[in-house]
Structure I
Amino acid sequence: HKFPSFYACYLLKSIQTPESQATYVGSTPDPPRRIRQHNGEISGGASGTKHKRPWVMQMTVYGFPSKLASAALQFEWAWQHPHLSRHLRDKDGKALFAGTRKLKLLRWRINTVRIMICSHPYNTWPLHVKLYTAEAVKHWQEVGNTLPPGFTYQIELEGVDGNSGSIGSGRKGPIDVTDEKFTNTFLAKHEALAASGRRLLCSLCNKYLDEYVTDPTTIVLCPNQSCTAVSHTLCLSEYFLSSEQKTTSAFIPRGGHCPVCEIYTLWGDVIRGSHRR
């Protein structure tokens, strides 16, 4: 399947009045366009958000690793209904969240998603977060649970569309939904390696990788910018899994340290790169 260049779950909060508390969770490949739809600027917004406009996008969760229906939509549903999700239960099978109205408050929406990111299977996915409002940042930082290795979050108070009026990360305009920076950097490295004409060796088993150019699924390239380590997909997967054995029984690794550059690398980013080739 095609690895999506960008797909996000998002959280909105109504600002119709100073007392508005309504929130909404959805998913989209284009958050800047989606918030315009919800606010009626262009057609296509969800009918359920029509009567509580205007909305402000509070945060996005992105980096989903597989077909949209099996990853982002599954995550979206669990975020909307955490009290019903089979993944959000304690060791005795009891739901981590009670099905009460407070789950729809902004603080609880953010509390929920932070716990989700630390829960199986979501903690094996290469997810990241962007926060767009001071209120969202406050609630996010209040939770304080330990986040998975390789996870990052960014504070971008200029807003998802760059129009909030607040000073943020320095971004001009809307967030990038093309994954252009990663793709261009990765492809330049890949093309230079392919054009070099030298025979490549697996960084783990030391066997030749003569099919590097023709078979991007069985041979992977380290996604870290300055590293040109190449490996059999299976060799690297087993190497990452062996380093995680004490903490997980998963069949797919979350990530591991590249055997050459030694930088912690998310498995999802390794596969993301192979789908860009």
Structure II
Amino acid sequence: MEKITRMLFLFLMTTITSCVTESIGNKNVTNHFEFYLDTSKEIPFTQILKTETWFQISNTQLSFNFTNDVIWLRGKTNDIQFAKGRILSLDWKALDSAILYYPVNQKEYKTFETGDMIPKSKWTIPDALFPSFQIPNKKFGDYFYIRIQSKSLISFPIRSMDERAFNKRNILETAIIWMILGICAVMFVFALFYFFAFGLSEFFFYAGYVVCTVLWYNGQYGNAYDVLWPESPWWQNKAILVFSTLGIPFSFQFVRMFLNTKVNNPTIDKILLFMGIIAMF
């Protein structure tokens, strides 16, 4: 068993390392951008074009944390990392909205939208695991712009990839997601086995806790939007709260029954029961 665990850990580390390894086809380009913060959240794109106060990003990832501001990024169209056909990946699955404004003639910018506020089928690259854009073949002008707005954490790198690196990463990331979900499914099946085979009713609540925790975690970090409900942005934003709320009473009820606190410690039992009921409201 210990040998299998070590092999699994080694596989995970190798796979994750392969996903983020720098190469010609997969480069971190965060510091190739300049940024401007729109604190009013109402500045139109036509006004952004006239803005002269831009700040160079020096880090290897965006570091805006949680903010209500709209973040505008500006990149140079003649940068080799932004050449036609390259794919820009915003490496945060829970990103609400990102819009690419790319110049196609002197007065026209073509827009491309991504993020979990729209159905996955309407993404610029629907099969991408992370919000992504592909640089158009036609370009005009010196700069392109990206508008980012999200209630979630805005601290992530931006990567530029060719199609080969993009496809390789998709395969590896998908394998990791399904392996994690598979492990969680095994935990769920074992819990139901104890419930039906031995009549241990506390494991029914443990199974419920496993389901809620897995769906909350994968919803929080965007995996559920990719795998389970890619066409339902409304439910994506509700599911996190729903499953985190349901998971608390399931966990408390499991502890109460597993430790038999009603007999062994009535005071703790009442506290757990009260907290479980409160969590549902």
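If we compute mean count of other Cβ atoms within 10 Å over residues 31-38 for structures I, II, which one ends up with the highest value? The partial results should precede the final answer.
On the way: I: 21.1; II: 16.9.
Top value of mean count of other Cβ atoms within 10 Å over residues 31-38, among I, II, belongs to structure I.
With distance in nm of label points 7 Å out along Cα→Cβ at positions 79 and 183 derived from the coordinates and found to be 2.3, which of I, II does the value describe? Let's see the in-between values first.
Values: I: 2.3; II: 3.6.
Answer by label: I.
Among the shown structures I, II, from which was the value 6, 25, 32, 21, 12, 5, 0 of P(r) over Cα pairs in 5 Å bins from 0, in percent, for residues 223-262 alone calculated?
Among I, II, the structure yielding 6, 25, 32, 21, 12, 5, 0 for P(r) over Cα pairs in 5 Å bins from 0, in percent, for residues 223-262 alone is I.
helix-only ellipticity at 222 nm (-39500 (n - 2.57) for each DSSP H run of 4 or more, over all residues; to 500) computed as -8500: which structure among I, II?
Numbers: I: -8500; II: -15000.
Source structure for this number: I.
Please compute relative contact order in percent (Cα under 8 Å, 6 or more apart) for structures I, II and give me the label with the greatest value.
II
Assuming 3.7 is distance in nm of label points 7 Å out along Cα→Cβ at positions 63 and 127 as calculated from a single structure, say which of I, II it is.
Numbers: I: 1.0; II: 3.7.
That value comes from structure II.
None of the figures in this text is laboratory data; all of them are computed from the coordinates on show. Every value quoted in this text rests on a predicted model; they were computed, and no experiment measured them. Cβ atoms are built from the backbone, for glycine too; each structure is taken alone.
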